Structure 1
Amino acid sequence: MPRKTVAFHTLGCKLNYSETSTLSRMLEQEGFVKKDFEDHADVYVLNTCSVTENADKECRQIVRRIQRKAPESLVIITGCYAQLKPKEIASIPGVDLVLGAAEKFNIAEHIREISKGDSAKICSCDIEEVSGFHSSYSLLDRTRTFLKVQDGCDYNCSFCTIPMARGKSRSDSISNVVRQAEALAEKGVREIVLTGVNLGDFGKGEHGNARSENFFQLVQALDRVEGIDRLRISSIEPNLLGNDIISFVGESRKFMPHFHIPLQSGSNRILGLMRRRYRRELYAQKVAQIKTLMPHCAIGVDVIVGFPGETEIEFQETFDFLHELDVSYLHVFTYSERDHTLATTMDGVVPINLRHDRNKMLRNLSYKKMQWFTKQHEGQIRKVLFEGHEKQQMMEGYTDNYIRVSTPFRPEWRNQLVDWRL
């Protein structure tokens, strides 16, 4: 009897990618054969995001595409959108199963219990009941893996649905993360990117109970793991990025000179409305400290445009702040209203066309920032870790400080660190 096939598609963040990869390995262990999402499969699993309205729309569009291509196949939706709006998803024609945050890792068991043609089944619970931590990692071409070490968030930023979708902050233990890193090293992985919802809050166990562990201790422990050449911190709140972490990365040979630090706004008034736990002065201090210790360090920034109450004055404050700040690139998000968030009740709604204009201005600034950052390193020799996959006879890799390099494909450079003159 032929084995059933399964295909996956992921929307959203690195955390989602690590979880999708884990779900894929779980189903392969159950006897499923993994297929490309564009191929025909018996089961399609869509791991969703709900940070923006576009992610919700994309989910619906993908389900319709599957229905046209394979109307007899099972369609399973999980991820943040599935936790936040299970009934809405279950009403989409073609959806067979909706798995909330507590049930996604029981996917194999649920697949056995459903049949095409039955009404959509919802397996979800109140987010307050979600307390366990499930370790996950992505494993594509072995070069780089995203290792999930923390989940959930205890912050309540006024624009954000993630605490409602993922629950309270909780994390793995240091000893278990180290074991995972050692196992990944044995698989040939050269670089690990640490991921989580609120990474700097690492240390809380299941049910949010505090352990006598913190993120700095995790960083120190991972630095001693043999066989891993590179470690990166995916994203960390500025108020949780301690001076001890910055100093340690500055001296480490394994932790790369690369930070991604969310800002969201360069206006203190808007930061207050967003319920962020820092002000721009602290952010500037962190950037200055990093650059003093590591002038070559890449710093990425998350920023939101068009938040309620953001006038031209506040947007200009943000633009000027970022223009002057010694950062390398921006991830720019256009604010979109999310149900059950405080921001939707605020005055001063910014017209959509203005939001898009501001997004374009900051994306242009980001391009110039990255061009300038790259130009500063021209002529230097830096190690590049080349990825294994080929794109149109080309291959790509990143320097330690996150400058992307592209070169004609050479199979002997797959998953290798190569000295490269920029």
Structure 2
Amino acid sequence: MGLRGALIGRRNWIRVVDLFAGAGGLSAGFVSARNHDSKYKIVSAAEQDPVYNRSLNTNHSFLSNALEDAEPEPFVTVDLMTAKGRHVVGDAVRRARGVDLLIGGPPCQGFSMANRNSWNPTNPNNKLVEIFLSFALEHRPKAVLMENVQGIMWTARASKPKTRALGTAVAEYIATRLSSAGYVLFSTVLDAAWYGVPQHRNRFFLFALRSDLGYAEETFGPWGPFPFPTHGPGMHVPFVTVREAIADLPQVGNGESRYEQHYELPANLVAHNSFLRSVRHLAPRSTIEGHVVTNQADYVIERYKNVPPGGNWQSIRGMLNNYSRLENTHSNIYRRLAWDHPAVTIGHYRKSMLIHPSQNRGLSLREAARLQSFPDWFLFHGSERDDQRISLDKKQQQLANAVSYNMTRSVARHILEF
């Protein structure tokens, strides 16, 4: 019996719980990764930020309607740091009579290279990994998939807080706990660009299978239970470039605020561009949403003008008179993207001052979403009741936290194909 049969049993769907769900990118990628006889069903998705939770519900409702599934029950705002929040998710699992697959990406600020000062075991965000692990040990899903930044492999866990003595790295600690609980463990680092995402984005994945399913390390090939790359050097398909991802979008200027713009996807660009066909599938043809740009000061735009394609802050060292310690500056600050290569990692692109390949402005929200491979129907809300025209920072942060959609879907499809 293949893994799909082991996870599904007599059903035709896999029961999934998504912890720290954010705007729903990870779970939406799973829901869309169905085949002719099996699919994933999200029985609970836990997110504590009510704005993010609104995005989560909007995107799952749209996807359910598009796929002609039953409308999911609204996901309520859940704070997993509280006993009440954990009880809400536990109740959903009991109503579903169990969970087959636990997925999630505990907030990564404690391990992120973009926030180097947080590389310490006492960062509060690191405690959220413990919650994810505790849920797995309590509910014992058949499989567990955790995604995070690479820093989780070397950030130490504090085993003795009073003495500040350090334990093993967080990833190793998680693996040890799950292994002791009867799971077979697999871990790797995947680059999103390998799976059709127009962005180099390395992420750590840990996949655990309950040992009573009968699987062992030797069951799988050299890539374990993870999908073999489909894009890049030596593959049948080259990396998706920035040009392929965003060159069709209307030209806009600094501070563009029209949330909806009249838009007709140019037929000549679609004919030989499978990426554009994918992101525009199910989206309205007549409008493009979220092609909005943060308004930057004149001195910032002047800096942008002096950064060449592929260049970064080092190209304008003499202009950065408001940076006190340039040697600590991240390499992707003031990075101008290059048309014919994948983008650099899309974090909080406004704070990183990422620059459009040819226009002297920052990226738009929709451009950054495209570079994360999110479909054009996928939306980010900025407040609990907004009209989509305000609170751009909240939307940008949700996008920065998200798992690249195409990479998620590739992993999910691979699990179904075992």
Structure 3
Amino acid sequence: MKISVIGCGYLGAVHAATLASMGHDVVGLDNDSARVALLAGGRAPFHEPGLEPLLRDGLDAGRLDFTADPARLAAAEVHFLCVGTPQSKTANAADLSQLLDAVAALRPHVRPGALVVGKSTVPVGTANAVAGYLSGTGAELAWNPEFLRQGTAVQDSLLPDRLVYGVAGDGPVSVLDAVYAAVLDRGTPRVVTDFATAELIKVAANAFLALKLSFINAVGEFCEEAGADVVRLSEALGHDGRIGGRYLQAGAGFGGGCLPKDLRSFRSQAQQRGVESLDELLSLVDGINADARFRAAERAVRLCGGSVEGRRITILGAAFKPGTDDIRDSPALDVALQLAAQGAMVTVTDPQALGNARLQCPQLAFEAEPIDALRGAELAVLLTEWPEFTGLDPAAAAAAMARPVVLDGRNALDAAAWRRAGWDYCGLGAQPRTSSPVA
């Protein structure tokens, strides 16, 4: 099929490349000419494992192209809307300006009988509004929410755990089935529903994951007070088939461009509709997440004897999670900035996100190599569990430090191995508050 993808950020670039790998002829549209040039050259404008080989394969086969010219959309039978819907700068609600701009750019070029498919995460009612904007074009509309995770987005696109079609009435189900034939042939579950349900599925899923993460972080705080071990507690909970172990790792909280903003968008929608119980629950989840970051910074201060003024601290991590260079709402940078504001000399290291972090946080110091970042530090704080950090030789890392003290803000290190190498190891929620501070 001839397909266009409008918006070539994290979602759109991956979606365009994977559709081309399924045999479709795909053109990606973006108003950022520098991004278009990178993608057209087979280079990803952000770190996403597996994306660049997929881009090059599509480009070399002649099935994939990128452009900044909306007129190139006219030949497509199916148009995917993949633009960002960030949190508004003045409220919890989603900012739909990019989506509305995309629809405005598409409208003059969409032909009768074409299918427009929304993939962006949007509040309930957005699809009906988009359908109104497309009125008179003869195009149909569907909503097909995305469930990509940064760091595994290519795999999530090629082997999704479900497909959701939001349609009006009978809708264009057969067209979407043709688009996703390669995926459906593998037995991927398909859910066909109405617009409103399709719009809610992504925010509901992310809100539930945020709830799970905040729950275990709140339990971790209790474990610290009670002298219990949240790591072993999480392990035991994970063996319960009704609960599962995913998203039950206590630590410094979640971040990124999806969970926080989707949680707040869902809360905003609950407020608008007077669903107080959901509003209150999501507010509590958001508050626990913010507190997890504060507790990590507070623990670092206590490990430095009650003050970080003039102390050299190394933060292992800048990205909000491993596998990406995305620093949006990053817990690691949040904690780093809290400590720097209290007078600490903070150095940050990360295998992918240093360029982005330097631009956002020029007040911090940065080192590309972990051992160089640790050299002379009095405290190391692990906040992004990259294998480059969890796989460090504890003895070599200890030798670089002025004092070998580590706060494991993700409970991802082998505590016994690090202690054997001479480290004063401290986890979040994994041991009582009696951990010895740095003198």
Structures 1, 2, 3 compared on distance in nm of label points 7 Å out along Cα→Cβ at positions 34 and 170: the greatest is 3
Taking volume of the Cα convex hull per residue in Å³, for residues 42-273 alone as the quantity of interest, name the structure among 1, 2, 3 where it is greatest. 2
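Taken together, the values in this text are just the output of simple stated rules run on the coordinates, not laboratory data. Just so we're clear, the structure is a prediction, and the values are computed from it rather than from any experiment. Cβ atoms are built from the backbone, for glycine too; each structure is taken alone.
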